[in-house]
Structure 1
Amino acid sequence: MPKKNKEITVAYWSTKGLGAPLRQMVLYSGVPLKCILYKTRAVQTEDGLSVDGSHWHVEAKPALQKINPLINLPYAEVHDENQKILVAQSIACMTLLARVLDMQGSDKHENSHCEQLLCEIMDVRNKMVQFAYSQHTNHREVAANLFESTMVADRGHFKKIEIWLESKNASSENPFLVGNNATAPDFALFEMLDQYAELIRFFEIIPCKSRQKVDILEECGKSNLANHYKYFRNSPKLERYFQSQLNDLPFNNKSASFGSGNGGDRWNTKLDEDTTPEVIHLD
């Protein structure tokens, strides 16, 4: 594990997306975080409004490709035993941080469980990405179908994860996916629960007495997932994250039709200016 004074760098677009779980892992572990945020901007073309990502693709990526030809977003940089490691691709970044932050389980079996869960949660994320970055004339209907297939259906990803937690006797005191401590997939799951709960709230897919996300998950009949979400949302170890500008970032990039603005809203090119710093340090 890196020494406490060894800052870890996490770079991603100026959104939560694939970057949020990585940022949370570092802060939860008590290690200083350097967060690089690459901006996108709206460009008016003959074909309409497009999103320009040259801040990353033109200004930053070419130089980093000389160090790592596979570089992409997100990427993570750690200093481990006097060696600098620069890794791209989201699951590779999560497994790297899991190793250096001791978040990969206590033995080979738990390590395998972590890897399996990361893949399962990536599947449910891919469904959200497909929804969020597509244009729909019947947005609420498509959102309801996404909710049904992931949260309600017997083979739905969240239904399977709820059963997984039940099988290990998870509780409000021990809501972790693997073992008795936080591991990498916990943070991937939290981000997905946060975004799916926003989907339910934004489109009013089910009648909810409360607009609090933990209550929404309870009303979906997912008490274990609700306990998991509540634990990490209220964890003192993540207080720095939730009080920072990182928690105010949109879920998705500006081209998304869901979650690119405030909450589930779409980005408003006239009103929503990205004023987030390009670099944020959290000690």
Structure 2
Amino acid sequence: MKQTEISKIIEPMATSDGAGVKLKRSIGTPLIDYLDPFLMLDEFGSENKDDYIGGFPPHPHRGIETVTYMLNGEFEHEDSTGAKGKMSSGDVQWMKTGGGIIHSEMPAMSEGKLHGFQLWVNMPAKLKMNKPEYIYIDAKQMKVHKDSEKKIKIIAGKFGKVEGPVKGHNIEPIYLDVELEKDKEFDFDLPSTHNSFLYLIDGEIKVGDKNHEQVNNSTLIILTKGKKLKVKGISKSKFLLISGKPIGEPIARGGPFVMNTKEEILKAIEDYHNGNFVR
């Protein structure tokens, strides 16, 4: 069985988005533009309200899915489908933007720690113009595996016999939040067809059997394609494991729009400005 090893270690780039929210971006940068089917990965986190209080006022999307995972704090979501909700610590918002959605994500707190992630997932051409869909997953719905060595929250995919709430998705996603004790191991069988990565949130880990440079907090670890993943906690650690089946289609980007051709991007911009965007 082929061992999964580290392909590349990437330090996120500091940036900002929305109304000045400070971020660390690790996918969707000059270092790694795209890891099919993943278009972007942002970590937002600060105890300084000035870093997040502006939030993400109303803005459009077409052709992607956004997956927001809150570790600490609260965000309020509202969109053009009529969906509204408050995300709290441990909650997940999985939004399929399809042919067009306008939404906002604003902090529902004026002080304290805000910490979370947003992942952009590409959609295949046949689904890009579908009706938008908003999926809210309460932390209480999450399945958790816990033993003396590790705690695993399963958002998508399976760990052992425990299956997460996101099912029947075209990219067959795996999204795990893993807390690993010092000197203990996390072993997982990955689909050999998938592109996969780890995001180390806290601590220090060793991946596979080969020697590699030290991996610090807030680090993206791109994995080689293989079957057997082995992660050892050099210290008590917390990381995300995310994996998905590649779509293998051309990509055209235009800010919040991701389609297959430049012409489709221009049509999205035209639809938005002409008031024909929301489906």
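Tell me which of 1, 2 gives 0.60 when you compute FRET efficiency 1/(1 + (r/R0)^6) of positions 9 and 81 (r between Cβ atoms, R0 = 41 Å, to 0.05).
2
Of structures 1, 2, which gives -12500 when helix-only ellipticity at 222 nm (-39500 (n - 2.57) for each DSSP H run of 4 or more, over all residues; to 500) is computed from the coordinates? Intermediate results must be reported in sequence, preceding the final value.
Working: 1: -12500; 2: -1500.
Structure of origin is 1.
Thinking of 1, 2, which structure, once mean count of other Cβ atoms within 10 Å over residues 161-168 is computed, gives back 16.4?
Numbers: 1: 16.4; 2: 13.2.
It must be structure 1, since only it matches.
A value of 2.9 was computed for distance in nm of label points 7 Å out along Cα→Cβ at positions 41 and 97; which of 1, 2 is the source structure? Please report the intermediate quantities before stating the final value.
Values: 1: 2.9; 2: 2.0.
Computed on structure 1.
Suppose FRET efficiency 1/(1 + (r/R0)^6) of positions 129 and 209 (r between Cβ atoms, R0 = 35 Å, to 0.05) works out to 0.15; of 1, 2, which structure was it derived from?
Working: 1: 0.70; 2: 0.15.
Checking each candidate, the match is 2.
Quick one: Cα extents along the principal axes in Å came out at 57, 43, 35 when computed from one of 1, 2, so which one is it?
2
If distance in nm of label points 7 Å out along Cα→Cβ at positions 57 and 233 is calculated from each of 1, 2, which structure is the one that comes out at 4.4?
Working: 1: 3.6; 2: 4.4.
Here the read-out was taken from 2.
Read-outs throughout are calculated quantities, based only on the coordinates presented, and are distinct from any laboratory measurement. Treat the numbers as computed from the prediction; the structure is a model and nothing was measured. Cβ atoms are built from the backbone, for glycine too; each structure is taken alone.
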